[in-house]
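Bear in mind that the values in this text are calculations on the coordinates, not laboratory data. These numbers were taken from a predicted model, which means no experiment stands behind them. Cβ atoms are built from the backbone, for glycine too; each structure is taken alone.
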Structure I
Amino acid sequence: MERAVIPVAATEPGRVGDGLPAVVGAGLRVPLVTGEWVPYAGLDHAASTPSLVAVRDAVDELLPWYSSVHRGAGFASQVATRVYERARQEVRRFTAAPPDATVVFTRNTTDALNLLGRCLPGDTAVFRFSTEHHAALLAWRGHRVHRLATPDGPGQAPAVLAKALADAPGGPKLVVLTGASNVTGELWPVAELAEVAAARGARTVLDAAQLAGHRPLDLAGWGVDWVALSGHKMYAPFGAGALVGAADWLAAADPYLAGGGATAAVAERDGRATVTWSGLPHRHEGGSPNLVGAHAMAVAGRALARAGWPVVTRHEEELTARLRDGLARIPGVRLLSLWPGGHPRLGVVAFSVARCGGEPADQRLLATALAAEHGIGLRDGAFCAHPAVHALLRDAAGHQPDRALRASVGLGSTVEHVDRLLAALADLVRDGPRWRYGHPDEGWRPVPDPRPAPALLR
């Protein structure tokens, strides 16, 4: 049977489409096991996004001025401190938080949610749906966690939450909200859920890891108390994230990291240290801060806002529709969704494949073959959301697969990337891999693997 012909279009470096912010690596070419080199089809934006060109350029501009933040009298240190504190203002503006909202820089969303978990009053009850990814599931250990069943649709979610809150005993309450599923991309009714929580005296935190680089945030308008977000998912992959929101619980808690910056004064008396802790936000930013990461987040937020969210949204929605429609036409491909129907979603598409070349499909082998033979990068596994993915994969007969595939689009994605994935996947479903693969216990690898490593790995 004739194999699918996969067209390879030339890609101009740094450009992905009219009006869209340019991304670093848009012209990246990768080797195949066949000896060819093709433009890289990076379809794993839900895990990490590439850097914007504007972010890279801003980081390059900053690096000669890099110096200690809040700790030096030198001119470079003063510049660095101003850049860092300006980034704090920019992130507050990007999230549309109230003017008095605290911005604490963290490593990522996971770090931000764990920070908040450390700051909850000791008797806080936490309410979260069963569809969360691991950070939103695990950051509340030590507190009473109420697991809410997946609603029949997003419109039913407020009622599910209202009943859970009404049935709960008194005391402080925190509701964990998700902007968009990192498994299926489906959007949750954040404002409606926050309204229900506030009416019953509960606080809310929004996990915006998937949302931040793809839709505008409106912390004040939605009535959410805190939002957690990551730079590496909003085109600023320089190791920073943020927790933005109300000051009271953060100010009352012990520092997340004890050390320099979190301390206003330290003395030793009788062999014991006595400490006066700093106020917010420095109280929870112990150690030398990530100046570059904070600046990168601020620049990315400004670039996305300048491009205009309708431009970003339209680009992603068109690619997502093309991707979902194409996958639905491939025999044995099952699209995963929390809810039936066409609810609004981001460009995150999880799916499973039943057969590959006439044999039961191994999702990890499929992902490996897509990379090795076609230059396509996507994700296989349970996407750091094991309970949600396993529930979605369980079939009517009780069969429980543990892995799926996930393709996710962003500013660096093109029609050619989507079409190449669809053609390559159809080819694999029909005929199986064209190369030999081995070592399944360690993860599938091409045998042999003639692809040369880039110079930075030599």
Structure II
Amino acid sequence: MASASSTLSPSAPRSAAPDAGRSALGLLVLLAATFMTSLDLFIVNVAIPAVQSDLRAGSAAIQWVVAGFGLAVATGLVTAGRLGDVFGRRRVFAVGLALFTATSAACGLAPSAGTLVAARVLQGLSAALMGPQVLAILQTGWTGRAQARAFSMYGLTMGVGAVFGQLIGGLLIKADLLGLGWRACFLINLPVGLAALAATPRALRESRAPRRPRLDSTGVALSTAAVVALVLPLIQGRSLGWPVWTWLCLAGSAVLFAVFVAHQRRLGAAGGDPVLDLALFRQRGFRAGALAQLVFWTGQGSFFLILALYLQAGRGLDALASGVVFLAIGGGYLLTSTAAHRIAERLGRRTVPAGALIMAVGLGALWAAVHASGTTGGLGELVPGLFLDGVGMGMVIAPLTHDALDTVPAPLVGAASGVVATIQQVSGALGIALIGIVFYGSVGDGATDRYPHAFGLGLAFLLALELVLAALTVRRPKAGR
């Protein structure tokens, strides 16, 4: 592929939009895949106690049931974005969807902890195959207001999977469908995945980069090694007490990323096909969008974690009751995410900073409620802050993702989608690592009365992130810059 610097005009042509008869079904297929991936990141947390008991799993295996999925997703996203450019986005999406459905079955039927860990890693790799294709197809297959609505539905779906994942998991385990217990949390993906897979050939048109590039195998190996070296210690470091190998990995990741960038630059200058065209980062709009993604997702995953810990360990709620409290966030989120495209039409570039400020107000109100109630006050005092946080979140997720890809021309959409999805995963792991230092350091020996203070410190950290996000996005570059 010729150097993409020549293709960076914002007016570069995109793939033709699908005809109206296919677009609704195609969007439904993409959203089904997005929902399953988002749900599986969070639903497993509820199933952990039952998994540990049923499979007699040790703490290390249980950690990898959670961490293996996230690490595999983060590792495969950049490469998966390029695979869609090379082999076709619908084809790679369908392969990922088929594998995700099969590995969900493997998780649900796992006879041992080791089998479950292996299945979760493969499930994460399958999710990585799908993620960039969803973003690339949304960006190239819809235009104008239809595209804004499609991204609004994408944001809604991501949030529903994340916010309601704990509640859905708690309901499935409590219902004990067909005596499946925790296994239903994985097997629920089968009917959804099979239906989406059957509809894919007629619902989605094939699309790829305008000229089929060659796959940069050296770049794939370097990017994979660099992401693993970065994310693995972030996931495992706190629980292991930050042993020497975690710091060596983090230092090694910096070296590997430097080697990767040098290789990509050299390959692009020679007229080759780098897995990540660095021309993306010469575009101010994409750089700003990528940085905003980093800040937002650093706070988002860690917020759900410390809220669940506060409710269950600090307030004594079980998983289902804790999931019910999450409905306060979900109510606010549904209110704005279903209308995100209309809000964006009215507020324009002010949508994301306004949403970030509303989240900051909500987190501040939540901090005040926790400070006043501690471990004994009514849970109703938490609702206003949680609701406002959900309102702001619904205004941020979809527009933020759309803005990051809005100025990217067709030849680079697959690579850009992979980068955005990777940033979401890596920043989530980074946020959990950072919040772990603050939260667990304050909890100390785990006494119940320490949780309100620890949660309050975490909320202050997250509030600061939302203010940074508002400052970054209030001066977001206009499309085309």
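Numbers below:
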item: For distance in nm of label points 7 Å out along Cα→Cβ at positions 159 and 407 computed as 3.6, the structure of I, II it came from; result: I
item: Given -10000 for helix-only ellipticity at 222 nm (-39500 (n - 2.57) for each DSSP H run of 4 or more, over all residues; to 500), calculated: source structure among I, II; result: I
item: Of the structures I, II, the one that 0.7 was derived from, the read-out being distance in nm of label points 7 Å out along Cα→Cβ at positions 55 and 303; result: I
item: Value 39, 29, 20, calculated as semi-axes √(5λ) of the Cα gyration tensor in Å, assigned to which of I, II; result: I
item: Structure responsible for 1, 5, 10, 13, 15, 14, 13, 10, 8, 5, 3, 2, 1, 0, 0, 0, with P(r) over Cα pairs in 5 Å bins from 0, in percent, for residues 167-398 alone calculated and labels I, II on offer; result: I
item: For 3.4 (distance in nm of label points 7 Å out along Cα→Cβ at positions 103 and 183, calculated) the corresponding structure among I, II; result: I
item: If semi-axes √(5λ) of the Cα gyration tensor in Å, for residues 191-286 alone is computed and equals 32, 19, 8, the structure in I, II; result: I
item: Comparison of I, II by FRET efficiency 1/(1 + (r/R0)^6) of positions 111 and 343 (r between Cβ atoms, R0 = 25 Å, to 0.05) - largest value held by; result: I
